[in-house]
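These are the structures, in structure tokens.
Please treat every number below as a calculation from the coordinates, not as lab data. Remember, predicted model here, so these are calculated numbers, not experimental data. Cβ atoms are built from the backbone, for glycine too; each structure is taken alone.
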Structure P
Amino acid sequence: MNMNVSKSGQLEVSGLTKSYQSVDHLIDVLRDVSHSLTSGDSLAIVGPSGTGKSTLLHLLGTLDRPDAGKIQIDNIDPFELEELELSKFRNAHIGFIFQDHHLLPHLNVIENVLIPCLAHGKPTTDHYDRAKSLLDSVGLSDRFSHLPKQLSGGERERVAIARALLMNPSLILADEPTGNLDRKTADQVTEVLTELPKQHGAILIAVTHSQTLAESLQQRKELVDGELHAVI
């Protein structure tokens, strides 16, 4: 398996709708959301807290199911898959970068990056080589054996970025990736994120309150009353 060949990514979202039942009424979180992206594209989704940005990210990441509408990733509707196949699909096609990096404290840097491949058994030589290459690309070639507690916040987030890229996914979803970082460190992580689509041929979608990160990505959309609008 050649771990360095990028997938030809394609994301098609049409008519996506999601509601939640409160105590006495139905809350429409997303209404008729539609958008399409291809390999190398990057999109920032902005808007106040509580407008459904994380809900949209969970749907795109196949962690939740829409009430209506359709999502196609690489020309496949993941919600037509059985649960086991959906889990395999998610692992192979989608990478996640969280605000809280979610590194395992007892594993060193390279072991944390290798976590996604454990679903397939033991890491292969290709996995190790790709992990090392990714860590080098995010400026952490001298941190392979460090534990998360020995890293700065920005370094931990860059480990999370490398981990998200390990399986060479076509879609990268980032939820407030600079939210817990100081300005200088956030700028460094933003620079790394901005290069992701170009270097790896992936689609990057970032939910963010950071104007700097939003303006660094190719497209910007705002969630308003459950609908996705272009930012002028």
Structure Q
Amino acid sequence: MRIDILSAVPSLLESPFNDSILKRAQEKKIVEIKVHNIRDYSTNKQKSIDDYAFGGGAGMVLCIEPIHKCILKLQEERKYDEIIYMSPDGELLNQSICNQMSSSYKNIIIICGHYKGIDERLRDQIVTREISIGDYVLSGGELAAAVLTDAIIRLIPGVLNNETSALTDSFQDNLLAPPVYTRPAVYNNWKVPEILTSGNLKAIEEWRHEKSILRTKEKRPDLL
């Protein structure tokens, strides 16, 4: 999979993609992540990428031309399954969306908004999907793009050392993950449930499933 991210502040994305799982996924050539500075596509001397909104009002708007020129250049090189705009009024990101993207998409473009957002004509004519990571507003779309990228990539076969790990995460099958424990079995007189040290794998799986259902009922009944 290849993910191209268009940003006004590309330095914000340096750390998320250069550590841990996302770094290893790139080193294994499983995924390719490219961050593009939209200032590189500005045509004026100042390399400006924003301007005042027509009709007045506070805040600046990202201009249409630099973003469009960057997208056109990328589309000359390959076909994209989706051009995504990270927006607070997009569809709410969930595990189902991540599963679908990780299994069926080969190339995607993610546009990060900034200031008051992007020119609406880009959303009308170019963007194919809008995604939100929650009902709140960030200073820009970079952190949201990092969240989406991480959520997709970790599901691709070969990224995680144990590929079944992602299948037991919260929100798979609309259930929260069960409680987890590690060594020591007793700490400060706090004990791990005996079933988990019994060696009875079938009983352990049944216990975990029951705990997942119980936790979901208590914390996120809406999922059921």
Structure R
Amino acid sequence: MVLKNINLIVNKGDFIGIIGPNGSGKATLALLLVGLLKLKKGNKRIDGINIKKGVKKIRKKIGFIFQNPDVQLFCDSVESEFTDGFKRNNPELIEDVLKFMDLKRYQKNHPHTLSRGERQRIAIASILTLTPEVLILDEPTSGQDWIHVKNLMKLISDLHSYGKTIIIITHNMKIIAEYCNKIVILKDGLKHYEGDVRKAFSNLHLLKEADLNPPLISEISLKCGIKPPLLNLKEFHLIKKEN
């Protein structure tokens, strides 16, 4: 997908959701952000560095997690995923990341003997040991049940609370509503909307134009005359307590 006239500002500490129908340009935008695709026109700066002049520096600042974690796993043990390949000169950091990601007990296992959720954690952990400032995740919850989705999103939310800037591509509007402070809606290679999540979910016409639906709680609250709409069940419980 060719992107046209995309202007996007990502601030440190943002938790941004990129949404849109299939073929809208979401993956293309992510690959451009991380430097795996080259810009034909325009400029991209990260922390003041122009990508055309500092691709290597930029790639150290951004970690990219593919939709399928298996494309990022190459070694015959979990610990080898952190000690082989890239230069990682901080064994203590690797140890801390393994513990944080609850992977220490699996360090001798072959990655492909573990569950998809565990392999997803390995892929994220291998990127974290490179100490990126920004994490871009492409559909990290696809093919997982809601329990595993909640566990993974709790992990990603924790990383955000520790200072990581998060950009997540997803079709799951519930995730957008519960975790993101900002969304970008793409359609046909164009930026359809950029801004506040609640404001976007208040505008059903905007969402319809992009072939999207708000999460169920937002849709129900709008039909009940609650404006701006609720984003999650926690907000619903707060309303019940107030009444």
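Quick look at the values:
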item: Which of P, Q, R yields 27 [relative contact order in percent (Cα under 8 Å, 6 or more apart), calculated]; result: R
item: Answer label among P, Q, R for the case where semi-axes √(5λ) of the Cα gyration tensor in Å, calculated from the coordinates, equals 41, 19, 16; result: Q
item: Which of P, Q, R yields 14.5 [Kirkwood radius over Cα pairs in Å, for residues 80-183 alone, calculated]; result: R
item: Which entry (P, Q, R) yields the derived value 0.85 for FRET efficiency 1/(1 + (r/R0)^6) of positions 32 and 208 (r between Cβ atoms, R0 = 30 Å, to 0.05); result: P
